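Dropping the structures in below, format is structure tokens.
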Structure P
Amino acid sequence: MPSDAEVIIAAAKVAYAAYEMFLSGNISVRQARDEIVAAINNAKIEIIDRIDAIAAAEARTCAQDVVLGIETFNLLTQDNQQEFALGATSCVNRIDTLLTTLTSKAAIDQLGFTLHAVGPIMLVARSQVGFSNTNFVPVLVRSTQRVITALTPTCHSRIIEARLQWNCSSYNNSGGPDPSRRLAEREAGEGTSWALSKAVLPQLLKM
């Protein structure tokens, strides 16, 4: 059975892939929105749990509004759709700002998961109302890179029974001993938004 983190990672990758398909002209913006909503819904319980853990009330509230509100986007008037898109944008900017000031790795971890629930929703909502995302994909990239930097597991090696072995640790997990540093690092960080951020960064860099 997949972990909560794995469920969110899978949903975020599908959501960003849907937006990429829209950008490449393979599907309409409405189809992309529907696919993003379906992906987020598949991980809604896990995402809301992460949002609820955010200490910053402002970010917690806006993220919940975006994740729960996107389902009824097509029922809104044009003005309210624009308001929703701007609200989602403001929420991403808020998360981006918090990631520059917070030092708690646990807090950064929750924001990292939340960023990539709100991120694809922001992109498709802005596109559907005709707003450009030229200035906001770089915000997502920058925030994602900050999460990766803050949560990268720390690793050290030692000789065990005449073999080099690696041990790595994140703020809440450990990996190894393993002869491969990459595997020990992955094991240590697999339950955090470091793993999520590394998974979606290549998708964001292609947009």
Structure Q
Amino acid sequence: MARTRAEDYAQRRQAIVEKAALLYAKKGFDGASLADLARACKTSKSLIYHYFGSKEDILFEVMESHVRALVEAARAVAKSPAPAPDKLRRLTHDFMHLYEGARARHRVLLNELGRLPNGQRAAIVREQRELIETVADLLTAIRPELAGDMRVPAAMLYFGMINWTHTWFDPKGPVTADMIADLAADVAITGLGERPSGKPYN
């Protein structure tokens, strides 16, 4: 007879992911053993294996759950009828709040992607590319001269502004995530003024 799942299966699985994110962010994936995770969860390794097939599966869920939230935010903003500058500003706010609420997961995503098996890593990369394409489309709508070879570099520069805020941004400090989002959006939108030469990039 097949073993039935407990009613709180999803909640317990999520609790393991939360603890794993904190542990991997602090010690690194290679530096944190499954025994470490079991102690953090106040459970046994065998019970963790009831929820996940491998340590890598846990790492994948830490990353994928975070990227999935970012993608969902990007898709929602992209579908809105607002002008491109307003969309980019809204999306920057959404990204910053998601980064703020998942600092450990975000750190793990940036630092540990190479630890995933090829198939799982490819799945994360596909979602990341969707994020890049969404931002590239918005930036190109704002500045058509970015079309072509410059659209992806422009998107990468945008992400370069916000992706590493977890290394210095203090949510308890005087500067809020919304203030940083507005500043980053200003740089991306109004900072892309006409080139001094007046010539397109391509």
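Read the figures in this text as sums done on the coordinates, not as results from a lab. The model shown is predicted, which means the values in this text are computed figures rather than measured ones. Cβ atoms are built from the backbone, for glycine too; each structure is taken alone.
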Ranked by FRET efficiency 1/(1 + (r/R0)^6) of positions 26 and 98 (r between Cβ atoms, R0 = 35 Å, to 0.05), the structure on top of P, Q with the greatest value is Q
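When distance in nm of label points 7 Å out along Cα→Cβ at positions 130 and 146 is computed for each of P, Q, which one produces 2.1? Don't skip to the end; give the middle numbers.
Numbers: P: 3.2; Q: 2.1.
Clearly, the read-out refers to Q.
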Comparing P, Q on distance in nm of label points 7 Å out along Cα→Cβ at positions 58 and 162, the highest sits with P
If you rank structures P, Q by distance in nm of label points 7 Å out along Cα→Cβ at positions 34 and 106, the highest one is P
Computing volume of the Cα convex hull per residue in Å³ for each of P, Q, the value 158 comes from structure Q
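In terms of distance in nm of label points 7 Å out along Cα→Cβ at positions 10 and 170, which of structures P, Q is highest? Kindly include the intermediate steps, with their values, before the conclusion.
Working: P: 1.8; Q: 3.8.
Once distance in nm of label points 7 Å out along Cα→Cβ at positions 10 and 170 is tallied for P, Q, the winner is Q.
If distance in nm of label points 7 Å out along Cα→Cβ at positions 18 and 114 is computed to be 3.2, which of P, Q is the source? List each step's numbers first, then the result.
Working: P: 2.2; Q: 3.2.
Here the read-out was taken from Q.
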